[in-house]
Structure I
Amino acid sequence: MKKVHICLGSNSGDRTENLREALKKLSSLPRTELLETSSVYETSPWGYACQRKFLNQVCAIHTALSPEELLKELKRIERQMGRKPGFRYGPRSIDLDILLWGSEVVHTPTLTIPHEKMHQREFVLRPLSELDRNLIHPLLAKSVSELLAILMRSRSDHDAG
């Protein structure tokens, strides 16, 4: 069993219910146990600003699935919950991203773990730090709380300049 962190996001339909439903589906995956969930955060959209705000949450699971098997299951859940192909960073009923796979680095043609942009996204780092602020990013060798502080400092420097 591997401890895995997943980010959930929703900005269309009943966002709160979408997160609840996704967690329910995650907890019913084979050889998988839902361990804990962060609080829900309302955040501005990233990448494409002209859309409704997101609700974001991070959960931790134990799973015996492989990274590719879990990705396949997450895509199936997204489809079941009405996610349709659309433009990058556009509105979606549910978005499920694997953030961390324990302390492992996974790189396949369809999957990169740790998530390559997680250190740039407050909507990932804030709920993730709520679950484990000392969790270490396996490539950057910094804790989640350090990454969040760096991000907030750079945002503050950018806003001041």
Structure II
Amino acid sequence: MNHIKTLEGDYLASDARFAIAASRFNEYVVERLINGATDALIRHGVANEHIHLVRVPGAFELPLAAQQLAKSGRYDAVIALGVVIRGGTPHFEYIAGACTQGLSTVALQANLPVSFGVLTVDSVEQAVERSGAKAGNKGADAALCAMEMVSLSRRIARGDD
């Protein structure tokens, strides 16, 4: 059987610098996401001084903040956190779509990991479940994803064999 070299990231990026861009809209849930993200980073050895929190009004503003953070050259990854809850109007689709597309574009243009920790849910109950209750904490998941992508990006850049 042929052996295929596989590169994967890990959570050994404790020297990396992380920016957390978090929306203030639906702040109760977003605070839980921030706590999950910072806890995950710290538990994996990232120093407090290597974690910076930037607040924006809502999910629609996350891509611009992520772009500015990415272009600053000060961070190895950006973690975007927010909550968009479906309502009775098409507003949800516009905001969720613009946020998702914008963050994806930032990651590709900046060549920097931008981790998506924006909850797009049908109800407040679902948001609470995904921010530390039954369904885990998606803020922590986004932080772990950012660490893994920083590690993988470094391995690719070094040409690890």
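Only the coordinates and a few stated rules stand behind these numbers; no lab work does. Here the structure is a predicted model, which is why all the values come from computation and not from measurement. Cβ atoms are built from the backbone, for glycine too; each structure is taken alone.
Between I, II, which one scores greatest on percent of Cα pairs over 30 Å apart?
Evaluating percent of Cα pairs over 30 Å apart on every structure, the highest lands on II.
If we compute relative contact order in percent (Cα under 8 Å, 6 or more apart) for structures I, II, which one ends up with the highest value? Present the calculation step by step, with values, prior to reporting the outcome.
On the way: I: 27; II: 34.
Across I, II, relative contact order in percent (Cα under 8 Å, 6 or more apart) peaks for II.
One of I, II was used to compute helix-only ellipticity at 222 nm (-39500 (n - 2.57) for each DSSP H run of 4 or more, over all residues; to 500), and the answer was -11000. Which one was it? Please list the in-between numbers first.
Numbers: I: -11000; II: -15000.
Traced to structure I.
With volume of the Cα convex hull per residue in Å³, for residues 7-94 alone coming out at 120, pick the structure among I, II it was computed from.
II
Who wins on distance in nm of label points 7 Å out along Cα→Cβ at positions 71 and 127 among I, II, i.e. which is largest? Working shown, then result.
Details: I: 2.1; II: 3.0.
Checked I, II; max of distance in nm of label points 7 Å out along Cα→Cβ at positions 71 and 127 sits with II.
Using the calculated result 2.7 for distance in nm of label points 7 Å out along Cα→Cβ at positions 79 and 135, pick out the matching structure from I, II.
Values: I: 2.7; II: 1.9.
The read-out was computed on structure I.
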